[in-house]
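Following are the structures in question.
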Structure P
Amino acid sequence: MLRLVIKGGRVIDLAGSIDGLYNIYIMGGRIASVKAVDKDISATELVAGEGLEVIDATGLLVTPGLIDAHTHLREPGYEYKETIAGGAVSAAVGGFTTIMCMANTKPVNDNESVTRFMLKKAESAVVNVLPIGAVTVGLKGERLTEMAELKEAGCAAFSDDGMPVASSSVMRRALEYANALGMVVITHAEDTKLAGAGVMNEGEVSTKLGLKGIPSTAEDIAVARDILLAELTRARLHVAHVSTRGAVEIIRNAKKRGVKVTCEATPHHLTLTHLAVEGYGTNAKMNPPLRSEDDVSALIEGLADGTIDCIATDHAPQSVIEKDVEFDRAANGVVGLETAFSLVYALVEKGLITLQAAIAAMTINVARTFNLDKGSLKVGSSADIAIFDLKALWIVEPSLLKSKSKNTPFGGMNLKGRVEKTIVNGKVVYDANKQR
């Protein structure tokens, strides 16, 4: 039986209230024990031998594997942008051991046959891949999918991400149906009538550039409606890619009332403003759009005080066919799996959030939100682990990203904090030292 020991790293596991120097023992792909270095006499005697691999994590950070609740893997239907296998490799490079993939594929993941196809493809993926089923058939917002069937097939949540469920009555029924199944509905909160033909945040920058703007109110209104419906139905609602101060405040107040609402923010919305659109670079075009500095500040405040539960990448690969066009015509989205941790760690370095809060938002908080048996290093759990060098500096070179698409607004940026190793079920699936 393969045995693995991760020796002497700083282990942070918020689920187990662990933060200190520990040795982690792995057998058969599962956590066998986690022992403090100063209380673990046998650790000083460890040497690699037959059937035993020792990873020296001295000076490194060791955490549960990161979990991304918002990934677009594009397969089936758009394999020229990304595939399940390729996206999984990109995830491993970013320290993610579990990724949840959205339903806006072609065909849409709105029935069990598509879900089973995705899971079959995921069998050869280097990380855990969990499909998210559609809320409505074809993402049309009209007729609910057979949610029970999708859950039985293996879906981890429901979402029409990319398209809001415009009908309040349909959204109400979706929440009621999902709640009966013990599942979460993820909402893409957008009033499309108010957003109109906008292509970036409405404000002084859009005026300066002559681009049609999307008011932040288009998000706020939709968030408020869905929270009221969740309150009515007593169902669990998760708000995807929150980007405005108004939405953060609405969610904060709802939580105080006891509404079962959680939410996520993306690394790009936490670190960039609409100023990134200057120059009309299409890699800065996304939905929701990059917002104002005040909105970014509100997101960081929400992350720091727990209003924002999770950090999710919204990894959205687009090929040059969709991006190398005029800004108005360009597709929305950025790739984010490989840069996510370093971008979030930059907030830690600036003293805006704690390292513990950052790790919680990318591990145990995600697991708790979606009832996943992940995000911790408890004995008996799958040995899904990420190891980071917080001192390492690196430059984002789009051509070197493992994602099939290279649409990142962070090209050329200097970042700190790099993934050294990613371990899934006790197996090293990414080793930075072997990539150099």
Structure Q
Amino acid sequence: MFSTLRESTTTKRAFAFERMALGAVICVLALAGTSLAQEAEHAGLVTPLAELLREAEQNNPQIQAARQGWKAAQLVPTQVSTLPDPQFALQQVNVGSPRPFAGYTNSDFAYLGLGVSQDLPYPGKLRLKGEIAKRDAEVMEQQVEATRRAVLSDLQSAYIQLSYLSKTLGILESDQQLVQQMAKAADARYRSGIGNQQDLIQAQLEATKLLREIMMHHLDVDKLQAKIKQLAGRTQFSPDIEPVDLPQTPLPYKFDELVARVKTQNPEVVGAQKMVERQNLQIDLAHKDFYPDFNLQFMWQRTDPAEFRAYYVFTLGVRVPIYRSRKQRPELAQAEAQLSQSRDEYDARSQEAAFELRTEYDTIQRTDELIKIDREGLLPQARAEFQAGMAAYQNNRQDFQPLLASFRDVLRLDEEYWQSVADREAALAKLEELTGLPLRDEGASR
């Protein structure tokens, strides 16, 4: 009798534990469902990527600061290519006394004079300074374009990642149903006496892991929302952004076409080429500094007009560069060294751009193959394996561990598939930055 009583007590405890475990699974899944529902409630009007790109063009402070710097640089060429301001002089010379106009009527050494002088740089110097300043402005223009492309590329990448995370909501919702199937199957087997408590506990653990993944998803979404608002020039108090589903964008260009585009349209490469041109002009200016500059002066002097005639004085001054070994030759050597530096930087920029282009192009090509393998092979195979394992587990022909492993494969492959799609689109955005080509419809609107 005592043995029967103990067995009854053990059975009641087991069923109580079963109800607690199953209740925990249901609670966790309910929390996950609530989280997904809350996420769905925020899905209002979607914000197209093109709209955010236009906002970034107008409002992003990095782009605006770069444009203002370029505008300032455009105002320099006329300043440095204009003659120095003339100097005007007033002279009054007295004779016999410091009193003003002493001797003015009785000595031709006392006079009142008016004069003007003008510095005249050696011919060609001002023109070269203006050309150098123009190249500086052109370099600044390329820096504006580089900043603009970098900001828009970052914005596109963040938007693509946000769209990917929105896709994972559907994945997690679908995976919830798989967890529920496993929990119900484990519960049914346990009630029939052929299962064990460990299966229920593991189902509960998977549900909790799923809930944690959802919470991490929300954390990543919050970070991306903040980044997109910052890049678009929106305040952090503005409504959250709901992304559109981005299709897999085709790449209509071959690698050699993209390379040719980089050589002529990449702002960093073009800017480096402008620096080479600038340094060539700087060498020409250094050669000009070996020649003298001039100063032209004119002075009109007037004594008493009743007694003396006026004086007219013309003076030509020459500034002779006699310290060539200490000034002009080091200046020329400096300009030549800077020219070599600018050429090396141009080569480095070209090679770096080609490397990045090759990397992103290969990423797109290889990711296309991975996406096809996942979509046409691994994903349907993993789901088929899970459904077959579920049927076998329900009919007591398979243990819980293989079923759990197949569920984890489905979850992992789903996430990897959409991450590959996001990586591919991010690589496409990088190609847009490198080449300036509008490779997707949102880019064409720019």
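Where a number appears in this text, it was derived from the coordinates with a stated rule and is not lab data. Because the structure is a prediction, the values reported are computed rather than measured. Cβ atoms are built from the backbone, for glycine too; each structure is taken alone.
Identify the structure, out of P, Q, from whose coordinates P(r) over Cα pairs in 10 Å bins from 0, in percent, for residues 94-165 alone was calculated to give 23, 53, 21, 3.
Derived from the structure labelled P.
Identify the structure, out of P, Q, from whose coordinates relative contact order in percent (Cα under 8 Å, 6 or more apart) was calculated to give 19.
Only one of P, Q returns 19 for relative contact order in percent (Cα under 8 Å, 6 or more apart), namely P.
Looking just at FRET efficiency 1/(1 + (r/R0)^6) of positions 182 and 382 (r between Cβ atoms, R0 = 25 Å, to 0.05), which of the labels P, Q belongs to the structure with the highest value?
For this comparison of FRET efficiency 1/(1 + (r/R0)^6) of positions 182 and 382 (r between Cβ atoms, R0 = 25 Å, to 0.05), the top structure is Q.
Here helix-only ellipticity at 222 nm (-39500 (n - 2.57) for each DSSP H run of 4 or more, over all residues; to 500) was calculated and came to -24500; which of the structures P, Q was it taken from?
Q
Supply the structure label, taken from P, Q, corresponding to Rg and Dmax of the Cα atoms in Å with the calculated value 21.0, 67.
Here the read-out was taken from P.
Once mean count of other Cβ atoms within 10 Å over residues 70-77 is calculated for all of P, Q, which comes out largest?
Of structures P, Q, the maximum of mean count of other Cβ atoms within 10 Å over residues 70-77 occurs in P.
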